[in-house]
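Below: a set of structures, written as structure tokens.
Just so it is clear, none of the values below were taken in a lab; they were calculated from the coordinates. Nothing here was measured: the structure is a model prediction, and the numbers come from that model. Cβ atoms are built from the backbone, for glycine too; each structure is taken alone.
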Structure 1
């Protein structure tokens with residue numbers, strides 16, 4: 001069967017509070033699908049229900065047509081990193097992975113393969129309690145890869161990684177998707193999702209906001225802007241501001257202008273005899289679209305009066 005994650009009318013209540021409310025979406029193979037939402041949106045609860053760690057109040061979630069709990073050797077089907085710190089600090093990385101390999105019927109040589117892949121071969125005999133957060137993240141990724149599964153789930157996998165590690169993870173996720181695997185990644189780092197994901201599932205207050213391509217979601221934002229380059233920036237900024245635009249200097253001879261179309265900017269510059277060297281419309285960024293479309297779903301606002 002095709003390794004698809006199917007979430008149908010999924011709801012999880014804690015008393016009168018709905019952490020997840022009627023979620024329905026599908027995560028398909030061959031893509032890196034980003035899982036986005038404000039803090040408290042229900043992302044971690046959803047991931048835990050996919051893995052059978054939390055029981056839904058109602059609705060269903062299956063992986064490859066079956067519930068995860070129905071698979072006795074689960075790591076061969078789904079690999080997951082939910083909490084990099086949730087490991088026994090007194091064990092070594094090799095001992096931790098070896099125990100998981102034995103319980104899931106995975107060959108022992110696979111342990112050394114994943115340790116090498118995540119860059120932990122030299123630290124494999126050290127106690128995990130002495131690992132940095134970035135090393136624990138790498139170990140968590142090794143655990144997810146251990147069974148060579150067709151479906152992979154990652155919750156905030158970039159926490160604690162240095163720039164080299166971030167680039168490595170970005171390339172790893174793309175490679176896994178290119179191999180035909182289903183890769184589902186929860187992250188609050190919009191810039192990384194913009195560079196890594198090609199599909200998105202976005203939720204807020206436990207409900208679905210969007211399930212579509214990254215390009216489609218970003219295009220729903222209204223934060224369109226225009227890059228304008230001119231040797232007469234001071235005069236140009238004054239003209240555009242008087243015309244109702246919002247102007248932000250980008251350094252050098254470039255302005256970012258919002259509130260006016262590229263055509264209107266060009267006409268104003270022409271009428272005022274201002275030379276333009278560049279006039280480039282820019283699409284809304286993922287971050288702009290996310291902030292706009294989840295504004296009503298944010299649970300905690302910085303600077304909010306109490």
Structure 2
């Protein structure tokens with residue numbers, strides 16, 4: 001008896017969200033099949049790879065990252081170099097220096113950096129806060145203003161601050177809003193509902209459903225992304241049809257495998273290579289689970305993941 005394969009093409013699809021302006025604008029989402037199921041239907045918008053930089057510069061970065069940016073002394077130069085990294089589709093500026101428990105940079109100082117980065121690059125930009133709810137409400141609302149006309153993603157609006165960030169980014173300044181939840185399909189859907197009730201159009205929303213480095217409760221990430229994509233495509237759930245963007249770098253480089261010194265753990269091998277391995281493994285895994293874009297930082301990771309995407313498409 002001949003085998004007749006069943007198509008995995010769905011009638012529903014993930015929203016296609018455009019980020020950036022001009023010739024280098026990108027679209028994420030738009031597919032109506034499971035991740036990389038190009039044998040069922042064409043995937044017009046391949047997953048995208050972003051490069052993370054921070055307002056703290058290069059002082060705390062791995063040697064391979066520092067080497068790539070050698071000669072860069074300003075945030076504008078770092079951003080431009082990041083935008084030129086082989087395999088990169090966009091840049092993510094993380095304003096970690098604004099954290100009140102860290103450098104506690106003022107909003108005004110951070111906005112000067114945002115403007116410098118915007119002026120230096122011609123690729124799409126994602127702006128991420130410092131993870132302090134009170135500071136991010138002010139910081140990201142102002143960033144949406146400074147980036148007017150650039151069609152950036154403001155990452156992220158959470159349950160605690162979605163009103164301020166969603167209203168500023170998604171309504172007042174017509175930016176894309178990143179809805180961030182904590183690895184739970186119900187929380188992800190609830191936040192999308194709340195943001196759309198503000199008046200933000202679904203086509204202006206992307207989801208950060210949360211992640212973890214591989215090996216650190218990653219099975220929850222897998223099950224959450226699988227359920228999100230299944231509900232969006234097979235159940236035509238419009239409140240879960242926003243594309244997913246996943247900041248991988250901040251998770252992968254902050255686990256013990258990427259941080260323990262070679263003196264303490266000689267059997268683990270070179271510390272930087274471990275960090276790259278964690279970043280590549282995590283990025284590849286979330287893409288296989290349904291993420292439409294990943295944010296990483298090491299040039300080796302960007303090249304590896306970009307090559308993987310091309311070969312699977």
Handout entry: Test item: semi-axes √(5λ) of the Cα gyration tensor in Å, for residues 51-122 alone calculated as 27, 15, 11, pick one of 1, 2
Key = 1
Exercise for the section: Name the one structure among 1, 2 that helix-only ellipticity at 222 nm (-39500 (n - 2.57) for each DSSP H run of 4 or more, over all residues; to 500) of -9500 was derived from. Expected result: 1
Problem - Which of 1, 2 leads on FRET efficiency 1/(1 + (r/R0)^6) of positions 131 and 235 (r between Cβ atoms, R0 = 35 Å, to 0.05), largest value - result: 2
Fill in the blank from the handout: Taking FRET efficiency 1/(1 + (r/R0)^6) of positions 139 and 291 (r between Cβ atoms, R0 = 25 Å, to 0.05) for each of 1, 2, the highest value is that of structure 2
Completion exercise
Output 0.75 (FRET efficiency 1/(1 + (r/R0)^6) of positions 75 and 187 (r between Cβ atoms, R0 = 41 Å, to 0.05), calculated) maps, among 1, 2, to structure 2
Practice task
Kindly point out which one of 1, 2 the value 3.6 was derived from, the read-out being distance in nm of label points 7 Å out along Cα→Cβ at positions 27 and 107.
Solution key: 2
Exercise for the section: Could you figure out which one of 1, 2 the value -0.46, -0.56 for log10 I(q)/I(0) by the Debye sum over Cα atoms at q = 0.08, 0.09 Å⁻¹ was computed from? Expected result: 1
